[in-house]
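The numbers here are math on the coordinates, done by the rules we state, and not lab data. Everything numeric in this text was worked out from a predicted model, so none of it was measured.
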Structure P
Amino acid sequence: MSDQSQHNDVTPTEISQGDLRDQVIAALKTVYDPEIPVDVYELGLIYEISVFPVNNVYILMTLTSPSCPSAEVIPVEVEQKVKEIPGVSSVKVELTFDPPYSQDMMSEAAKLELGFM
């Protein structure tokens, strides 16, 4: 085996936590609330992203309201998208409503998209 080919073999443990976190954010930006044309990350629905050793990912998130019609769909889609990232070992998505969601949590890009600025 040549020296070059040894360096091209990437195992899950070789992904840095920072790089994996960036990939998780990119995946989250592909998940949309069906009623709002902005992704869940820019909406401010993601409260915490933690990457633990051996590429275990924990996401704490909320929804726009406890009675959100997509409450059963969005967290499942978040989990699926993050699991698709090469090297991710496991994903746990936890839903919380504390603190309650408010429009102040949106990014400036989301506020512009929705006409709040």
Structure Q
Amino acid sequence: MDKLEQYREFVKTILTEHAQISTTTDTVKAELIFDQENDHYQLAYVGWQGDKRVFGPVMHFDIQDGKIWIQYNGTEDSVAEKLVEMGVPISDIVIGFHSSFKRQFNRYAVG
């Protein structure tokens, strides 16, 4: 399996596992969005809680130029560390929700 396919599988695994443990109800569902053509991957909550609309991302990843970009992580899980445990080098992980200035101070890729 080539690197791109492996990274796609890693990201889908993280999102799928989190969707399975998330607290959803009959009216609020965890929705997995896998766009392999453009390499965008997301877990969102969608539904209604009484008369209140529930819609929002939980996690969002992109794969760009051979790197996994963590664009959003609304959980307490360190998904970057999970990727490292799966075998992704830290040089291939970008914390996309940090500015490029701030990224230079973490141990992951700047971009």
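Which structure, out of P, Q, was Cα extents along the principal axes in Å, for residues 19-66 alone derived from, given a value of 43, 20, 14? Show your work: numbers first, answer last.
Numbers: P: 35, 20, 12; Q: 43, 20, 14.
Considering all the candidates, the number was obtained from Q.
Computing percent of Cα pairs over 24 Å apart gives 32 for which of P, Q? Intermediate values should be presented prior to the final figure.
Numbers: P: 32; Q: 27.
It was calculated from structure P.
When you work out relative contact order in percent (Cα under 8 Å, 6 or more apart) for each of the structures P, Q, which one comes out largest?
Numbers: P: 28; Q: 17.
Looking at the calculated values, the largest one is P.
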